[in-house]
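The numbers here are math on the coordinates, done by the rules we state, and not lab data. For clarity, every value in this text was computed on a predicted model and none was experimentally measured. Cβ atoms are built from the backbone, for glycine too; each structure is taken alone.
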Structure P
Amino acid sequence: MLAVWLAACATPPGAVPPAAPQATPPEGASGLTAKPGWTFRQHAVAAANPLATEAGAQILRAGGSAVDAAIAVQMVLTLVEPQSSGIGGGAFLLHFDGQRVQAFDGRETAPAAATPQLFLRPDGKPLPFAEAVASGLSVGVPGAVAMLALAHRQHGKLPWSRLFEPAIALAERGFAVSPRLHTLLSQETALKADPVAAAYFFRPDGTPHPVGHVLRNPELAEVLRNIAAIGPLALHEGPVARAIVAKVQQHPLRPGTLSLDDLKRYQPREREALCFDHRAAARALRICGFPPPSSGAVAVGQILGLMARTPQGAQPLAGVPDADWLHTYMEASRLAFADRAQYLADPDFVAAPGGAWQSLLAPRYLDERARSITPARAPQAIPGQPGGAPSAWARMPEQPEYGTSHISITDRWGNALAMTTTIEAGFGSRMMVSTNPSRPGGFLLNNELTDFSLTPADAQGRPVANRVEPGKRPRSSMSPTLVFDQGSGELLMSAGSPGGALIIHFTAKTLLATLQGGLSPQAAIDLPNFGTLGGPVLLEDKRFPAATVAHLRQRGHTVEETAMTSGLQALVRGQQGGQRVWLGGADPRREGIVAGD
């Protein structure tokens, strides 16, 4: 049945699929390609592009660790999937070394000169979102490279410089423009305003290079060569840093304040992973995700916990869910997103309610919240009081979120990771950095600061927790996830997805379908997507029966059917021939594959 659906819905390479009539997805759609699912005995890499996946697999075969492979994958993604992540952005890495889980925070930071009024116009109203994105105002200090260097110092096995060789070679000889990259470039307009990006991605007549065109990036090769030689210093100081600052400060319409000192002072963080207990299919599990400034683990944990406290939560998600199940899921999600909008922000600036982020996942708190889920849609989902006292924060207004790519890796020594990496919107701030105009190419800068609330306070003057402040990290939805058997401590799963705020739902769906529904990772990923950001119910277009949609509307929901372009990657422990193996899955909605031995 899946194969029939994929064949019916697939978009020919290079064609632009029709736009959704009612909702704009956070990730552009570019067709569907059925994925077979994969099985490996020793190690595996799941990433968003075959060239990046293979680079990671080569590093594992050469004796590299999971972190080594992740570095190689990220550098290739900078080249072949420039719209989603890269050295001009940030990342969250969740790592397991066989004993403990670590959370490496490479999230971008706001410049020292940034203020809560960063995105306000003279009349006090926020800039239109698209104008805020495509500007120097939106660029945060990149953190991915510095974070990966920190993780490599602790868990790398191969020399740092060795990990850049696949990306450098590929940038020099070129790669074939993929159908997805071509499709997204065909939909893009703001990128053409940047002369460096326009010369690299588009032909002289303004059309994007066709599918299969060999695209070379000698400028990126040179930048990567320098990072390989001296580490993150090559990005945060020197010629590349000066080029970044000049690009941001000289934006022709909306220059930013990012400075050389901001780049020099950037420091990645090592945080405590946010873990919680969960029962699924009579198994006691321990699920670990990324703590704030990500909202992912808290929201996913709340949704799973609230669902488990309802009759529908006992029903396994092993196929297209019915209206009763979806209603309960949406109501649980609305409660989780209400808390997210109220409380979640950079923990270096905002205290957790009740003194700990775990207060939002406490059993008694979830018991209380679950009691508000009824057979009809609640008129309003309001935040709870996990600390027992009213919050002084204003609720953050809803605004778009975009972007990202996900990587899951296991190695032969028992190390594993889940890393979600981003430049935020497709093609980031639409600014491409180059240190030498005579060399084509470069790398794109993030627009991560638009993940802050563009509106810093409400009408009563109460501040939004996730407002802009100097040195602060914007709230994220990235949800890299590791799942363990609670009794033995064995790693059972690594998973995550891109997709803006919908990352939370894509990840929750995959966890529910594998852990509760018993599906393989590929079958779980293939299931139709669904979710809500607190408003309408969003259902993946043409994937749900008309009766299900009608039933949801009868319960008071506004339903929008739209493209929901997840990019899920997952590795799950399984059995084959009496041996433990890794089962791999990659999203048919994107180009990713799984490779290994």
Structure Q
Amino acid sequence: MKIKNIAILGGGPSGLFMFKRLIDAEDNTFNIDIFEKTTQLGAGMPYSELGANTEHITNVSGNEIPELVTSVADWIESLPKELLDRFALSPEKYNDYKVMPRLLFGMYLQNQFELLLNAAKDKGIAVNVYLKTEVIDIIDIPDRNQVAVKTNKQTVTEYDYIVICTGHTWPKKLEGKVSGYFDSPYPPSKLAFKANHPIAIKGSSLTAIDAIRTLARHNGKFNKDKSGRVSFAKNEDSPDFKMIMHSRNGMLPAVRFHLEDPHLLKDAVLSKEEVEANMLSNGGFLSLDYVFDKNFKQLFKDKEPEFYERIKDIRLEEFVEMAMDLREKTDPFSLLRGEYVEAQKSIKRQESIYWKELLAVLSFAMNYPAKHFSAEDMLRLKRNLMPLISIVIAFVPQSSVEEMLALHEADALEMIAVDANSHVEANDGGGIEYHYEDENKTANKTYYKTFVNCVGQPHLWYSDLPYKSLMYQKVVSPAKLKFKSEDAALTERNNNVEEVVQFAGDYYLSVPGLSINDNFQLLDSYGALNERIYIMAVPYIAGFNPDYSGLDFGEKASSIIIESLEKN
């Protein structure tokens, strides 16, 4: 058997799951090279110092984490006391239903990578790990059926297959050029400063909460009384410290609750046969309404029949309106407090808030076949369902909620609802001016000395791809979705809301990232696949994968890729 050479580009969580798939494969006639630009395997950005400080915690618990080598609970049992004390963690009090510090979780993932490296050695699989090595270009060599990888150390190595697992990317645009301007809150160490003034935060997601937790600790102190109630006091030298979130929907994400089946996502993806059958009956497109019915409505039939009767005949837009109605009419911090109480009851009774759990299932289920939606359905998804999903399935941990409520009570945290046309204008002398219309349609322009963009991982476009040779060789192509109706395409184009392009006589909607097939292989502009190059780096495939669920995404995508590799 010819030994195949495989490269994994990126040694974070996605690379970890891909590596595990290769080690577990029945056919192990391959060598593996792993390229990681940092000094740590497994952790990636979110679970290393690039994305977390001691105060940052996971929004998943041990029982929700896809299977690796050992469980989190067993690993924590083995840790030395000094490390546990650093994170104020006790093995006796920890269980698989609790969240944990992100840096500690990164150490767990690193440990799992090391165990897999040992397993590879035992199986006789040759593995080379290149730390502090960044891949700067990829060159396809079709006449030799190879693909070359060029690194920042000027090494060029050829492989039979590569899997791009580079994870999060946070481009810098104005940071470092405009004083007080931050393109992202990462690494969070850069936010460890005193600020005796209001700070503008764009967004209200988990990314915003990361910034809030860090800034608060450097401008005040949290206290907990005997009853467990958390309060916040500003530092004497930061009396004017305040963080103002600017959110297009004026809402905070939902609170983490008890998940009845944390691995329900695994069984949610539509089969290839189901997708093909629906596309056949729908003009060659997968119907969003079909996915909404199959992976959301139908799941209530047995569990909550009364709720099913309420929603069985309503459209996706009507459900979103129903779910958002209460949130829109309620003060966000009052709603946060109410959801916190509801979530505490859910956890104590070990009873799920079922519609929220199934919304996560729907989000996961529609992600993989989304590339088969019509442009019209993708726009419906983007404009209607995704805003609800982004709020409900964020699953904010309880301790973050307690701190946010304490900050709000101490006049250190506020929310402003802004319009869709709101924008930030950088000042040459530093800081920004935030332009927006408030709920009363009144135009506002507010100056802030400090601004932190916290809208989350940006969806990157074709032009953002760092591997320029793939673009010059036309191996990659911009992702686009075909319109079912020419009238709908022209309406969108005339409104100048979305980018509509014409290709070979048909109209398409341009979406972020690259074109890929169902196996995560690159496609050129004519739909021809490249069998040598796989990509599961989510920022560069977001157009065809509009939502992704972290570790669950890594596990699922790697299972699809290994199946394709085994066929090859």
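Structure notes:
- Source structure (of P, Q) for mean count of other Cβ atoms within 10 Å over residues 140-147, computed value 28.0: P
- Rg and Dmax of the Cα atoms in Å, for residues 92-187 alone derived as 19.4, 55 - corresponding label from P, Q: P
- Source structure of the calculated read-out (log10 I(q)/I(0) by the Debye sum over Cα atoms at q = 0.06 Å⁻¹, -0.31) within P, Q: Q.
- Structures P, Q, by relative contact order in percent (Cα under 8 Å, 6 or more apart): label with the highest value: P
- Each of P, Q could give FRET efficiency 1/(1 + (r/R0)^6) of positions 36 and 116 (r between Cβ atoms, R0 = 41 Å, to 0.05), but the derived value 1.00 comes from Q.
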